[in-house]
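Novice: Please find the structures below.
Bear in mind these aren't lab numbers, they're just calculated from the coordinates by the rules spelled out. Since the model is a prediction, treat every value here as computed from it, not as a measurement. Cβ atoms are built from the backbone, for glycine too; each structure is taken alone.
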Structure I
């Protein structure tokens with residue numbers, strides 16, 4: 001199912017965001033840009049998830 005594949009990508013994007021936030025904590029000089037990117041990635045994951053929920057198959 002294409003929607004399941006998209007949801008797997010959502011999970012992957014959320015994991016990337018979490019890892020970027022961890023890197024930001026360990027590298028203070030890069031904290032602000034890494035956090036900004038992490039938030040952007042997380043927002044993109046959320047938008048993809050909303051797309052699947054609104055356009056995907058409806059539960060019976």
Structure II
């Protein structure tokens with residue numbers, strides 16, 4: 001029976017207000033890399049779309 005690997009979960013933190021708003025997982029190809037994940041998401045406290053980057057665990 002094959003064992004499944006757990007997905008690599010990361011926190012996404014707003015670059016403007018520094019609040020953690022989202023939790024997501026990285027793909028297996030990105031998980032090994034050193035580059036941080038960055039997305040443009042909606043921030044509830046800023047009330048606009050801002051850049052969100054992967055935060056420390």
Structure III
């Protein structure tokens with residue numbers, strides 16, 4: 001993930017940030033979004049058929 005001057009790498013299975021640095025709010029929102037779409041993210045990674053997912057509301 002890239003957020004302004006920050007970047008981070010997350011494990012899609014555990015949703016843990018494994019590398020990088022993000023402001024705490026950005027990290028929290030990223031984990032919230034990834035939790036909501038984890039199944040879809042893992043399926044896209046498995047099939048390599050990527051598509052856009054909705055943002056948090």
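Novice: Looking at relative contact order in percent (Cα under 8 Å, 6 or more apart), point out which structure of I, II, III has the largest value. If you can, show how the numbers build up before the last one.
Specialist: Numbers: I: 43; II: 38; III: 24.
By relative contact order in percent (Cα under 8 Å, 6 or more apart), the leading structure of I, II, III is I.
Novice: Taking distance in nm of label points 7 Å out along Cα→Cβ at positions 17 and 49 as the criterion, which structure among I, II, III has the greatest value?
Specialist: Numbers: I: 0.7; II: 1.8; III: 3.3.
With respect to distance in nm of label points 7 Å out along Cα→Cβ at positions 17 and 49, the highest-scoring structure among I, II, III is III.
Novice: Figure out for me which of the structures I, II, III the number -1000 belongs to, where helix-only ellipticity at 222 nm (-39500 (n - 2.57) for each DSSP H run of 4 or more, over all residues; to 500) was derived from the coordinates. Numbers along the way, then the final one.
Specialist: Working: I: -29500; II: -1000; III: -12500.
Corresponding structure: II.
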